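All of the numbers you see were taken from the coordinates with simple rules; none came from a lab. None of these values were measured; they are calculated from a predicted model. Cβ atoms are built from the backbone, for glycine too; each structure is taken alone.
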Structure 1
Amino acid sequence: MYCKAKSAIFVSMKSIKQYQEQFVAYLEHYNRSRSPRNLYDPVQYILKLGGKRLRPTLTLMTADCFEGDVSASLDAALAIEVFHNFSLIHDDIMDNAPLRRGQQTVHEKWDLNTGILSGDAMLIMVYQLFESYNADQFQQLTTLFSKTALQVCEGQQYDVDFETRYDVNEDAIKKALYKKPNPNAYLATFAEFLILNKESDYTQNVIKEGLREFVETMILQYTEEIKTVPVHFAGSIAYFSQEEIKAVAQEYGFTVGNFERRPIEGLVNYHAEIAKSSSLS
């Protein structure tokens, strides 16, 4: 396998399997029995359940790709894997899941309190793994990791909020889309969730990516018109996303006109003005 590094030189790399094997060997050395057993046995158990080990493998590959020291990257790769499995323990608790990778989940095999406590211990173990790096690297790693870990928690909360607000049962969704009138209006109700939570960086990205796709598909085809004519927007989604639409419009170089929340109101007002003018003349 080859990778174009920052220096624009192609460097030879190992196969994915070799990176996986290197990581698994390091994990097995790390994942040893510790005391108290009731705290660390669940940690050892979840880390032994397997999986593709994709995240740590990509970490090692990235280090190699940019001509870094792969061996020195093992603790960072291990930290990512430990954090991933920590999140799985807590996810399983929140979802009340009985199985993980075909085996009992931690809270089922032990109990709920053990699952919470062992998961918390794994989060602390991540920071311990970063301690193997020098002060500058440690600060960079912990800063990025803390930001990412908090985003994971935020995403999980959005997931809970979404499932609480909407009926996400598969049959209910199919019925709304294929057996009830106005499926487009049904789909638009989900936009409300994004708008209500648009202060989040993640939600901002989702909104703007959707707007970019809309602009590229529906607006940019009018190449000459948008040079001289402002683009007006109608509907609640546009009305409550005005700042995001203006930002995307600036990216693509066209002018935004009016935002009409309820198009019918503008039409009624237009004809009301005509009728008023006619009565005065």
Structure 2
Amino acid sequence: MTDIQHAQSHYYHFCSSGVGIYEAVERDCPRTDARRSGKPDGGWLPKIGPKFPGALSFWTALGKAKYEQSGLRDWHESVCKEPVEILISTQPDKVLYEDDYQVICSPDSVRPTRIRAARPGDALGIAHVHVQAWKETYSGLIPESILQGRRVVDKAKLWEQSIQTSREPAAHTLLLVAEDFNGQIIGWNTGGGCRESILGYDAELYAIYLLKRHHGSGIGSLLFRELARWLKLQKHSRMMLWVLEENPTVNFYERMGGKLLGITKELDFGERKCLEQAYGWDL
């Protein structure tokens, strides 16, 4: 995606079923596997990891960009048997090695947040964020009676079905969650095909929410980029999003490169009517 700058103060670790991505590839695609013939060149990365057994390796923003642009990430994900997850962290305390592309650190020096696809058992955590984030974001914008009437238990029932749908083999939607170091869901987003015919946009970010105390952490940006990347892999080319006109976090979408499309629609909250405005991105 163009116009999106990677945060320079965050570090990224890719893993699958509990091990680092390179270990997962060695396990799931042995060197005798014919799929190895399609592996992109990774010679640009210094092979330092084996010198630090038990350590954790993170990409820098530059390394992550190179990893993705080189095609290595796509190939890694294609040969891993289990879904790939991403850990995002701030600067580790106990750095054992670093270069432009990677930082190797002691595992006890980081408390990363995990970005992964939603799975059974996540519905209650997703619902909690949904209800809480609405209160944090829309207080004073929509009637308080509506905000107070939203119940986690009711939302959880709806999210159970959404999770099931997103995990089906032919799913056309993706539901991602952000899970903190303690295993608590602190944010999520979801998207898929565009639900309305709007100026040639074929994909839509349906919603993205992150608890307010985590704003500015880089987690929301990563959720956004990961969904946009998935939509592009599904052969979508343009993504749009409806945002409440008075939403106090609207600058987030602008920082992510969103352009106003000049389209609005009215939402009726009973005692108050609000306008939503459309933002768009090229994928």
Structure 3
Amino acid sequence: METSANPPKELYIYYLKGLLPPSFKISWKGFLGNWQEDGFSFLFFSQPAPNQIEKILTSQPRLTFIDKYHMSYKEWHGSDFEPLQIGGFLIVPPWALSDGNTEGFRDLRPVILDPGVVFGTGTHPTTAMCAAMIEKHLKKGDRFLDVGTGSGILMITAARLGAGRVCGIDRDETAVKIAAANLKLNSIQPRRFQVTTANLVDEIRETYDMIAANIFTHVILDLLAGIKRVLNPGGIFVCSGIIEKNKDQVIGALRAIGFEPVEIAAEEEWAAITSRRTA
């Protein structure tokens, strides 16, 4: 999969019904990633790939071609992806660095973010709330874990704040590759980070001082027992992706396992909760 500081100018997207098996690896030139959701696959290329798609369909007869799309990379992310301040950070797409669009933000910590072909730009309220809470509660040297890391923005935030080691997990292999590329874009040394493909924290054996999970409410509720296992006593858990009307349900579940909320934030219809493991 291609990842670099210079994102592709054009995207060629192939929409298929069905999922590619994990054993099927794509290494063709121009391949950017495969987003799979609800039984459908979206294959992204930086150049037309009709022959490659035909080979996939021939070798995987359970897949069905539905449609194809062609658009610019900037069209995919929208024209509003411009430098954005989140707390003490400036989120910057790599193409903005050469445009001179960062003047006036020199006092902020830069986070260079190429969200790739499927992941957000960090502008969602839940991301902003999580980043602000990490900035407030992370201590230098902390071991940090991001569950459902996506583009890696929260890992980069933690690293910029002085976390000793930052780790991320995501069930999607494309997310893992994009997050790793973004960490390198931000000059985070490989010895300081690890990004792996995994389902929640099932396979995590290390423990952490701070864990973040910006995912859906029902996933957070399913995750809590595992979070307690891998979060050090006194450690901090930051969670969001929570619809505000569900926040009391999450708070109750946190207290039931010995986590005490220390900060609650809300923006638009979303909520974020910071809690400390007290038992």
Of the structures 1, 2, 3, the one that 2.9 was derived from, the read-out being distance in nm of label points 7 Å out along Cα→Cβ at positions 29 and 221: 2
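One of 1, 2, 3 was used to compute Cα extents along the principal axes in Å, and the result was 93, 51, 35. Which label is that? Don't skip to the answer; put the middle values down first.
Details: 1: 93, 51, 35; 2: 64, 40, 33; 3: 57, 46, 38.
Only one of 1, 2, 3 returns 93, 51, 35 for Cα extents along the principal axes in Å, namely 1.
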